[in-house]
Each structure stands twice: as structure tokens, then as C-alpha cells.
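Multiple structures follow.
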Structure I
Amino acid sequence: MAWLIYFNRVNRIYTITHYPLEDIALHETLWGELYKQSNASVFLNWSWIKAWLTSIDSVPVVLAAYENTRCVGLAFLTQRNARSSSRINIKQLWLHRKGEQASDQMWIEHNDFLLHQNNKEQIRLAMLEYLFAQKKLWHELYFGLTNSKVIDSLKLNWPSCREVISSPDFEVDLRHKANLDDYLADLSKNTRSQIRRTKKLLTQSGELELTLAQTAAQKETFLEGISRLHKDKWRDTEFGSGFDNPIFEQFHRHLIFEDDVTNKTRIYCLTLDKKPIAYIYLLIDDDTWYFYLSAINGHDDNRVKVGLIAHAYIIEQAIAEKVSKYSFLAGEARYKRSLSNLPETSQTLVCFYQPTVFMRLRECARRYKNALPNILRH
């Protein structure tokens, strides 16, 4: 059953409602029209959202905001029950996520409500105010990973929250860059030297060539190469390789093999003497390229930085196509710091909680538990 609440923000009235998602086709049209009027990232493009919706086994809740009859805000939230240490069910809402490792390994970033670009801050506040009024719907609301400035502004209204993850975010400004040398001039002398030395050493063994997968057969070949290298590097880590996870793999196959008209992906392969040494998987939207993941063949010579030279070749291609921004996305990594030319920002995943006595006590217990090791060390 839908609930309606009206909010007045700067002389605007918004009607907010929520209901279970039953007709994906209907919402594809609604979402697509609103996306065109937003300045949302590629992670809120319908291609990503539809691939995610088809990957989950539950019916999400639709949150919608209207100004008169015009839709100005949309979101999909999944419901999950978590058991507390006292064996009490905690009702959770997750924004465009499932709240489970296997289902969230795709790792959405710049995650927000889909908002009309006009008055988006007011629309976001109205949608959250509506959710906070739905006390029977949830105990915890997970919002993000998104720009930390957005999270900071929300905390002013709803301080009952905790930070789950915060990660640095790195970008490259490619505006006014005519060629690769223009970009390299923004980097440190050491980074420029590593890139040029790597190119010199590698080209002694053959020609370096960057190739874009354009046919389905090429995409399949490149994807097999990425999968093999990614598994070799990440399989024995805490969360493992996504390519060992059927949900992750099918999600990205949905994106990569989507029709050309709506396809938001590119896979590049950097070869040396016709042999692959690096793959780069990108998400593409308007004038921004997002680096999603890479798969690198190691090199015996530690002076050779295959990852640096691969990104340099990709950025050179982006400049040739008049791209304005190359985003490395969130995640601490030395190469991201070395290759970015904009001030570091951050993205945050936050958990809002209903300020009931039980939830306040639970958060106090959580903070004490986390602080206890430091207390004992002193």
C-alpha cells in the first residue's frame, strides 16, 4: 500500500510514496526519463540498475517523489532482516544494494537517489524525511557509497547514524588537454619518469598497442583474459575474485553484452608484441570514463609498471575522444594518487538508524566494543 506525505521546500510541494516494485518495464521508462534530467553518475543509469534488479531474488521497495504530476525522485530499496546479538530482528533498508556480500560484489559507487537536477538537495531531504517517518518499515537505512559532502549535509538533519565505510576517491581532469604530454605535465616528475621508462623498456621487446573490444567475440576473448588474471590475483583474498561469483559475473555480462545503443561499457587490451599484458574495463557515460577494474600480467623487471602505462594509453585515448574526466573511483591505491590531477575527495557508506532507546543502546554497545581493544592496549 502506498503512503503519501507532502513536504514544502522553498515554496515547492513534493508528494512522496513507496510501494513494492511489480512492473519493471513501467519503471524503465520512468527511470530513463528522470535520468536524462539528472546529473547522476553511470551507476544510476538504467543499464546498471536493471542488471542489478535482475540479479536479486527479492522484490525491492520503490521510493518515488513527485512535484505535481512530474516524477523528480526515484530509488529502489531492498529489505533485509538481520539478527542482533540479543536475537532481535533488525529491519534494514539498503539503497540499490542487497546487504549481502555475494549480491553486492558489483560494488555500486556514487550511489544516491535518482534526483532531478533542479532542487536535488531539497528533493533528497524530502525523500529521506519521508523514510524517517516510516518507523515500521526499517530500523537501519544504508545510504551510499556516495560523495562524503552529500553524507555530511544529511547528518546535519539526521545525526543518528554511523559511518560504515569511507574511502578516498580520485579523478583526472582532462579538460583543455590536447595530448598525453599535456596530462603528464600535471603529474610528479617521478610518475612521468616511471611511465616513460616503462614504455622504453617494453618497446625494446615489441610494439605496444591498445585495442578496444568491438565485436561480441572480441568481448568474450577479453573477458576470458580478465577473468583468468583476476582469479589468479584475488581468489585467495578475503572476499575473493568476483569472477568466481556467478552473481557478479552474470551482472557484468548483462552490461558488457547489452545492445550498442545503450551499452555503457568498454574493454581495452594493451598488448606487447601482440600478447596481452593488461586489460582495462571501463564504464562510459557522457563525457566521463570510469575505471572499473583491471587485470594485469606481471613483469619480471620491477622497473616496469604495466598498470601505469596501461592507464596512460587509456587516458591518451580519452583525450583523443574529448573526454572531460577520467575517474579512478573509490579505493586507496598508490597508482591512483600518482595518476590523478585533482584534489582527493571521498565517498562514504553510512547507516542511519531510528533513534529508539533500543537502537541507541545498540549503537553505544557497538562503539564500546570497537573501542575496547584500544582501551586494553593502554
Structure II
Amino acid sequence: MEGLNIRLILLLGLVSLFADWLYEGMRAAAPQYLAYLGASAAFVGFVFGLGDALGYAARFVTGPLADKRGGYWLETFLGYGLQVGAVAGLVFARDVWHVAALIFLERFSKALRTPARDVIIASAGGKGARGKAFGIHAALDQIGAVAGAVTATTLLYLGHTPRDVFAAVLIPGVAALAMLYLAYKVGNVKPSRRAPTRGELANALAFGAAQFFLGLSLVHISLFMYKTADVAWVASLLYLVAMVAEIPLSVALGHLYDRSSRMVYAGPLLAALLALCFIQGGAYYFVGAVLYASLTAYADIVAKAYASKLGGATSLGVVNSLWGLGLMLGGVLYGYWLDVGQETYIVAMALLSSTTSLAILRFLHSRIHL
């Protein structure tokens, strides 16, 4: 396809594959390590909750800074380098607060690199293949996530410690940095500095609002797993189905978006169906796992491709931040309502939020004709 730099997209996809191998391997062992060091369940929840919040909220700042400085590669290198350094630090950390600080650093590293890296991916996709570029990248990224979870599970099953896991996943972490250097050298894409106009910023905020309500409407896979926790293997299978399904879905959504930007409307519709599956139960949980994978792929591909047309790293940072805020708010509300037995409230809020997201998208899409 004209304008598509497939070599750079594949190299950046491999960077994310190895980086996610590192990250997911660490994340699969870090809670157990905190527990070993004497942390309470509340402390573990605090660390990962605040870490995820930091990873999203910081993009309000890192996106505009990347646009202001221009170049984008420096932020990408720094982000991946900090991530490898944070996980390396976990091998030597012996205190719960040291571990917490390193987890926060790892989340900030993602906030630093993601808006800038996504500008490079969008540039590699050209004007007509941004969806395909993000789709290929997301599929490779997800393969790395599966590899990381499998690595950690296997090592822990064989009797190794969480610190052994942290050390093992440093190997793909170093491979990610090597691939990133190769991508920089041979990719032949260096996006130019781009400061968003007021109109572009307003459109980005509007699209971010749509993503906020979409995040709020998403019933997280962890709540499906919680409801099936009495049969532990079923809960794990749901998660595995979601992780594996996201790989082909990423490629498919990228292709479909390039054919029609109206695919941006698919997110709220998928979220509404996901909520209905949550209340139905039984085999619908597995349908829900696939729908959940579709929504996370949508956020990584369709939303990013759309946001990249609205105004560079600033737009990508704003949109990702608001999506994350909606996810966190929905997680708290839906978890509470599930605890008190008010599942109908979950469905009602999900449907209301998805409808609101769709209404904003229809207004925005008709106004800017992307």
C-alpha cells in the first residue's frame, strides 16, 4: 500500500513484542514478590492502581512535550530504556517501597514513550494505512504479552522465585532496545515537529471525552473472572481466550479502519454487547472475553489511528489519558456494585456511557469528516 513503511512497522512491532514480554513477565510475578516481602493486599492494590493511573495521567504532559520538542525518537528511546532499568532494579529490590517505586517508574516509562512512538507508527503508516500500521503493531505487541505471562507462569511453576522471573525477562528487554536502535537506523522515518492548533486540540479533547465514556462503559475481564472464580481454571481460560483473540482481532480492525473510518463507531456498540454478556452468564462469558479483546484492540488501533489524524502526540496523549481515566472509574464502580449484588447498575451505567460515547463520536465525525 502506498506510503506504508512495512519494514519500520514490523521492527517497531518487534520492539513492543519484546518489551511486553518484559513487562507482562514482571507484572505476572510482582504481586507475589510484594506479598513475599510482607505487603498487604491493600498495598498491592494501591501500587498497581496508582501505577496504572500514573501511566495514563502522565500522557497529558508527555504528549504535548513530545510535540513541543519534536523528533519523537528520543522520548521513545528514553521510555524503553527506563522500562528495562526499572525491571532490572526489581532483581535487587528488597523493600516493598523500593518495589513500588520501580513499578511506578516502569509505568511512567510507558507514558513517556507511547505518544511519541505512536506518532512514528502513524507516520510509517502514511495517510492511507494508519489502521493497518497500528493493527500489525498491536498484534505483535499482544504476542509478547502472551509470551511474558507464559514465561512467568512456567518459571514460578518450576519453583523459581519472582526475582528469577525479573532476571529472565531482562533478556527480551535488552532485545527490545536492540530492535529499537535498528528501527531508528533503517526505518527512514523521522516525524517533524508539529504543534497542534486550537481547533485540533478541541477535536482531540472531544474525541478524548468519547474515549472516557467508552472506558467507563467497559466491563473489565477481571470481573468476568471474579464471577467464575469458584472454578479457577475457567477464570484463567477466559483470560487466555481474551489474550489470544486480541492477536487476529488487531490485524482485522486495522484493515477495516483503513477501509472506512466509520469503524470508530464500533467501540460503543461492542461495549454495550459486552455488558449484556456480563449479565447473561454461562457461555456468554466466553463471548464476552472475545468482545473485551475487541475493545482493547479498538483502543490500541482504531482510537490511536483516529487520534493521530487529529494532531500528533498531544492528541494521542490526551485521548489515551481520558480512556485510562474512564477505565479506572468504571473499575471502581463496577467492582463495588458487583460486591453489593447490584449487577443491573453495572449494565445500566455501561449502556448509558456507551450511548454517550457514540453520540459524541457521531457529532465529531460529522464535523471533521476524517
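The numbers here are math on the coordinates, done by the rules we state, and not lab data. Since this is a predicted model, take the numbers as computed values, not measurements. Cβ atoms are built from the backbone, for glycine too; each structure is taken alone.
Of the structures I, II, report the one carrying the highest value of relative contact order in percent (Cα under 8 Å, 6 or more apart). Walk me through the intermediate numbers first.
On the way: I: 20; II: 27.
Largest one: structure II.
Structures compared: I, II; top value of FRET efficiency 1/(1 + (r/R0)^6) of positions 19 and 67 (r between Cβ atoms, R0 = 25 Å, to 0.05), i.e. the largest, recorded for I. Structures I, II were shown, and mean count of other Cβ atoms within 10 Å over residues 115-122 at 28.1 was computed from II.
Comparing mean projected area of the Cα convex hull in nm², for residues 43-210 alone across I, II, which is largest?
On the way: I: 15.8; II: 11.2.
The maximum falls on structure I.
If we compute distance in nm of label points 7 Å out along Cα→Cβ at positions 123 and 147 for structures I, II, which one ends up with the highest value? Before the final figure, lay out the partial values.
Working: I: 1.5; II: 2.6.
By distance in nm of label points 7 Å out along Cα→Cβ at positions 123 and 147, the leading structure of I, II is II.
If Cα extents along the principal axes in Å, for residues 219-282 alone is computed to be 43, 22, 15, which of I, II is the source? Here the read-out was taken from II. Please state which of the structures I, II yields -11500 when helix-only ellipticity at 222 nm (-39500 (n - 2.57) for each DSSP H run of 4 or more, over all residues; to 500) is computed from it. Comparing all candidates, it corresponds to I. Name the one structure among I, II that Cα Rg over 2.2 N^0.38 Å of 0.94 was derived from. Traced to structure II.
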